[in-house]
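Please treat every number below as a calculation from the coordinates, not as lab data. Small disclaimer: the values here were computed from a predicted structure and weren't measured. Cβ atoms are built from the backbone, for glycine too; each structure is taken alone.
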Structure 1
Amino acid sequence: MTEKLSVLLCTEGTYPYLGGGVSTWCDTLCKGLPEVDYYIYAITGGTDVTLRYDLPPNVKKLIHIPLWGAEEPAEYVLADVPFSEIYLRKQRTVPEVVEKEFIPLFREFLRGMMKGESSNLEADFKAYGETIYALYRYFQTYDYKLTFKAEPVWELFKEEMLRPYREEQSPPADKPSVFDLTTTLRWLYNFLMPLNIILPEVDIVHSTIASFAGLAGVIAKLERGTPFLLTEHGVFIRERYIAVSTSEFTPFTKSFLMRLFSFIAKLNYIYADRISPVCDFNIRWESLWGGSEDKIVTIYNGVDTDIFVPREKPEKTRDRPTVVAAARVMPIKDIKTMIRAADLVREKIPDVLFLVYGSLTADPDYVKECQALIEDLGLEEHFKLAGFHSNPAEIYNEGDISVLSSLSEGFPYTVLESMSCGRPVVATDVGGVREALEGFGVLVPPRDPQALADGIVQLLEDDELRHRLGRLAREEVLAKFRLSGFIEAYRKLYQELVESARAEE
């Protein structure tokens, strides 16, 4: 890279406040490109978060956008704006302004979101992007909270949400209640909080997810022609479908969320100048939601093979068949299936031990459900939710093998790290897992405790197979998934995007 570049790195529910594969990726990227000035644009679920990572010197600023929990959005998202300007924004936000300036834009947004399939996807979403940008410009002058609390906004929202039922486009059984309508408008108020941010001027916007974090890329592209790069890990829209479909929301609220998430994802894909999924699996989803294949280039994750190296098991697990997992305890990781598999494994290997290292704070209710299942099955001495581990390189060497039971993945670091440590993996065949693991581990269907257990038993009981796969896995990482290749690919891509943008000026 011939000159110093600045990048707005947009994250959502990950770096630098939570651990996990995406956060590892972000930290690795920032540290691997010290010549790039990074500005971290971090969306979180709430205000009560603490830094999990020590930010490197080339991270020049951290912008925190909590979607929930702030009484006044300005407390966080406009922390650098003088109080006098906040006061003037509130004074300007009178009903006449909301009616004249905001309502037409909000109507366009809602109709675009509710429209569904489009015969001219790119043209439609280019126009919707202009609407998003106009909403952003509105909130540079007027108050976010007062606008959404204005009565015309509620009346318009009711009108647009009920319009399909008046026109008999939706089944009457799905007709929303007043509670549904107030709930979904409140959700929208929270999810669109990124429109209230003042974006720094940078050379590139790089989003780690095709979601609300990526709106910064849409806005910067329209405002300054800033190149927008999108890296897909787990596919946002796919994981939202899984989460919403299994929720207890009403039919209307489920439909609302999926329309909103789909709308935002399509904006990301269509406005991105380049899409760099972490595995080829993601391309099929990106193409369906508007990402043209001519701008999609897969960049696989890489690991530091000098840190993740094979070692002997430590004394605490040396004399016991041990399965390890590095995973946050949350539904998408399907830890319950892993627990049920452990119960089946115990029948054949009575002294087996499962150690799951990962955050216990991401979904406390799910953690309680997992702990209850462990107790119900009498697995307290066989299955440990061990919490966060400060040294990931030690995790895999504590076990004989590692396991991944996820319902959805991108190209998980946990698989590459385990392979690099010479520990074969039993993993669900989701996302890009097959692209790393096929021929070097065991692939099983998701949500199948018996298949997962059979794979674990096979590797624990067959020493020759386990050692051979571990050796081959290490060799595969050395050949294809080194950290240096991953870093160099992004260094080159950043330069290409900037040069291309300058050539168009």
Structure 2
Amino acid sequence: MSKLDSDIIVIASGPAGMAAAISAAQGGVRVIVFEKAATTGGTGNMGMGPLGIESRHTRAKQFKPTRDEAFEIFMDYTHWRADARLVRAYLNKSGDTIHWLEDLGVEFVEPASYFPTAYPTWHLIKPATGRPGPMASGTMMKIMTEKAKELGVQIMLQTPVRKLVKKDGKITGIIAEDQSGNDVEASAKAVIIATGGFGNNPQMIKKYTGYDVGKDMHPFRIPGIEGDGIRMAWEAGAAATDMSMEMIYLMPDNMSLPPQVHEAFRQPHLLVNLLGQRFMNEAVMPNATFTGNAIAIQKDRCAFLFFDENIKKQMETDFDFRNIVFPITRFENSDQAIQDVLGQGYGHLFVADSLEELAEKTGIHFDGLKQTVEEYNQFCEKGYDELFNKPHRYLRPIKGPKYYVGRHFPSAYGSLGGIKINDRTEVLDKKWEVIPGLYAAGTDACTIYGDSYVFVLPGNTMGFALNTGRMAGENAAEYIKTA
């Protein structure tokens, strides 16, 4: 068994882990990062940017909210089913964390919102290509990795941690495994867990959230995100928290679809469940969390959005909704794009010449669908949706001759929760007492959303990871100087 020694050990090198490592190293202590993958970054390589409240960017544009307003928005949204002290600590630090990242060399473009009724808190990272988009945050992770190394942080790749070491009630190190399968024992005065949750562990997802991955839940599955840190914390006596999925919605394997097809089936057209009934105001669909919630309580947790030939032609000119992730403005080459998807055998897009054929192909109850289409078309003629008050500008009749249908399911960016922490990111045991020397940051400990991701303040999950990572690094560095 090889042996190492450090002041602080950080488990995993995603946004929370690297923020913790850098912050601790800036505090003048020795840090070792253990990472199970062959590269650093984790889920942080996949995103676009973190939340920031009252950063220099939002202040220059006089963008709301202020820190006080953000706190009130957050707590009202969660119905105060979140740790208010932790929420406040995170939000208050978030603007400064944007500046801290800039000092490391990260560049941002103008803050953005995800949908029209959200706030512009999303600080999009400027990647090497100069154009923000999915995976732009990989540039940030590369910069953070290089900065950590400059500060003397030792990064052990392909060295997964298997167990925490606890002596006399204190965490004193870890046991890991090297590339040859041999044990590595590392001692430290503090350990920070930042392993990213359990979003790629179908068994944990089923056990703790009730969803079946690949059936009624189609999350983004990041390799290696399997709940390791949560398991180790529980074994060391940490209290468990409520655990959930960071709910959104999508057509399965949406990244394999041409982007114009993906976006066409997220527009405010007719959305029904397997009973053939509408169940929400389709104008709410840009809020992916609300839509995911609504789909999750339908029969078989699925829904079908469809439009006819006339609506398809309208979308060839312009989309009603646009988003920053997929900046597609219209349904280009619609016929060819649909045929390409069908030709690949994709099982969640359907084309039919009649409602009867549509019901047969999708399993939607025909009588319910027929009644819904008739009622919906009456609303369109009146210009008033008597059922859900959908804005009249989105009320377009469904009359054929062809019908195009996309099947949606709940999805998730990842998991939420598992390890109970306080507002200093110290891990608590089942008596709510601090486990000396143990900290947790990021998704493993993210229980601040209540029952729904706070999408009105976009950039939250990456923001929580970076900020709690900084908090953990700073607080752990302070702890070991007095331990």
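Can you tell which of 1, 2 yields 13 when relative contact order in percent (Cα under 8 Å, 6 or more apart) is derived from it?
Traced to structure 1.
Where is Kirkwood radius over Cα pairs in Å largest, in which of 1, 2?
Top value of Kirkwood radius over Cα pairs in Å goes to structure 1.
One of 1, 2 was used to compute distance in nm of label points 7 Å out along Cα→Cβ at positions 173 and 325, and the answer was 4.3. Which one was it?
2
Comparing percent of Cα pairs over 15 Å apart, for residues 189-228 alone across 1, 2, which is largest?
The structure with the largest value is 2.
Which one of 1, 2 has log10 I(q)/I(0) by the Debye sum over Cα atoms at q = 0.17 Å⁻¹, for residues 197-252 alone, as calculated from the coordinates, equal to -0.62?
Clearly, the read-out refers to 1.
A value of 1.2 was derived for distance in nm of label points 7 Å out along Cα→Cβ at positions 93 and 469; which structure in 1, 2 was it taken from?
Structure 2 accounts for this read-out.
If you rank structures 1, 2 by distance in nm of label points 7 Å out along Cα→Cβ at positions 85 and 333, which sits at the top with the largest value?
Sorting by distance in nm of label points 7 Å out along Cα→Cβ at positions 85 and 333 in descending order puts 2 first.
For distance in nm of label points 7 Å out along Cα→Cβ at positions 45 and 357, which structure out of 1, 2 has the highest calculated value?
Once distance in nm of label points 7 Å out along Cα→Cβ at positions 45 and 357 is tallied for 1, 2, the winner is 2.
Determine which structure produced the value -10000 for helix-only ellipticity at 222 nm (-39500 (n - 2.57) for each DSSP H run of 4 or more, over all residues; to 500), calculated from the coordinates; the candidates are 1, 2.
The read-out was computed on structure 2.
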